[in-house]
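Just below sit the structures, each encoded as structure tokens.
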Structure 1
Amino acid sequence: MTAISSPIRLVTMSQTERKEHGTTRQSILYLLRRYGQLTASELSEYLHIGAVGVRQHLTLLERDGLVEIAGLRRSIGRPSYLYTLTPSAEQHFPKTYDNLVLSTINFVADKIGIRGIIELFERWRIEQYNRLAPQLHDRVGVARVQGLVELLNEQGYMAEYETHANGSCTLSKYNCPIDCVARQYPQLCQQELVLYEQLLNAPVQREASLLQGSCCCRYRITLT
């Protein structure tokens with residue numbers, strides 16, 4: 001780990017600001033984004049809570065893969081760990097990609113028509129398959145479905161699966177990170193269905209859809 005010695009001056013966070021930034025853990029993420037690297041003592045000073053409590057939150061954030069130790073700050077007395085955000089913490093900060101993505105896709109549609117959109121989504125499916133398939137290659141049957149669910153949850157789909165007595169599985173997704181595109185271009189949903197069939201190497205049938213007012217997108221998977 002790299003030793004870093006220069007301290008950071010902190011401006012005290014008010015109770016109103018803490019409420020605006022949510023829970024203590026979310027506030028820690030916000031502060032690390034704002035200042036880059038902080039010690040537990042600096043976070044304690046900023047948040048007006050004990051250093052012991054801050055370290056407990058940091059331990060949980062480390063466990064969840066959102067925070068990591070970046071180095072040491074050496075000063076008088078015992079050196080202090082410096083904490084920083086991991087790439088996984090990005091999901092906890094607002095993003096405004098929706099308008100840009102839709103604008104780009106609409107431009108493609110205007111220029112080369114719906115066939116161009118289908119080709120764009122086909123390319124997306126191929127790229128997704130090439131990225132995800134190697135992570136499932138050693139799994140078969142229900143274990144493969146479970147692996148796909150895990151990969152989908154890493155992307156924010158809030159997915160789960162259920163096995164049935166006849167040997168089939170049901171895969172349900174309660175969130176759709178690409179909802180903004182799918183609502184305007186349902187061709188993306190069809191490519192997603194094909195992707196799941198290719199990844200699972202099994203027939204997949206959509207039984208329900210968020211776009212049609214259901215509480216989830218639900219797929220019936222026929223395992224051989």
Structure 2
Amino acid sequence: MNLILLGPPGAGKGTQAKILEQAHGFKQLSTGDMLRAAREAGTEIGLKAKAIMDRGDLVSDDVVLAIVAERLKKPDVAKGVVFDGFPRTPAQAESLDKMLKASGSKLDAVIEMKVNDEALVKRITGRYTCAKCGAGYHDEFAKPNKVGICDKCGGNEFTRRPDDNEKTVRDRLQVYNKQTAPLVEYYRGQGNLHVIDGMADIGQVTAAMEAVLAQLKA
């Protein structure tokens with residue numbers, strides 16, 4: 001089974017992709033991971049991507065698609081894949097459709113994790129982690145039981161990701177809404193779009209994902 005998870009940065013796509021991978025044996029495929037793996041493997045296309053990334057330039061569609069095609073030939077994707085953060089544009093989506101068709105495969109479902117932009121900004125900018133054990137907390141939704149003390153390890157130092165600030169989050173949302181959101185209409189037109197509430201608790205989002213899979217199997 002081949003799935004795409006759609007949603008802006010911070011919507012929880014990576015978390016749900018990992019859960020689907022563990023539950024069903026699908027392989028999570030994110031563009032970033034595929035680019036890094038190809039670069040480290042030293043393949044021809046990986047070295048091309050490395051040269052582009054080392055210059056600080058954006059990797060072009062043809063290189064990204066070549067890396068995806070290379071990745072889909074590996075045996076560990078036999079049970080299916082969950083694309084996380086790919087495709088990013090309608091042009092990439094059309095190329096992916098052709099790529100899968102050429103290999104005798106297809107997309108089974110595209111799941112949009114619908115989110116509220118303002119709530120997402122609050123969700124992301126409020127999160128922080130224990131510097132010692134990595135336990136996650138939030139200024140409003142998941143405070144430690146004792147202020148300044150990690151519940152899990154007792155540590156008293158915490159860190160925030162430098163890109164978890166309001167300006168960066170809003171900029172990323174703007175890019176997503178401009179470049180990637182049109183994919184919603186693209187896949188709705190194909191009849192394989194499923195929309196779930198991405199603002200729900202992780203367990204509720206997972207249950208909604210499972211309901212979509214059950215529907216497909218039926």
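Things worth noting here:
- Read-out relative contact order in percent (Cα under 8 Å, 6 or more apart), computed value 14, structure in 1, 2: 1
- Computed 3.5 for distance in nm of label points 7 Å out along Cα→Cβ at positions 42 and 186 - originating structure among 1, 2: 2
- When Kirkwood radius over Cα pairs in Å is calculated for each of structures 1, 2, structure 1 gives the greatest result.
- When FRET efficiency 1/(1 + (r/R0)^6) of positions 34 and 170 (r between Cβ atoms, R0 = 35 Å, to 0.05) is worked out for each of 1, 2, structure 2 gives the greatest result.
We did not get these values from a lab; they are worked out from the coordinates using the rules stated. Quick caveat, the model's predicted, so the values are computed rather than measured. Cβ atoms are built from the backbone, for glycine too; each structure is taken alone.
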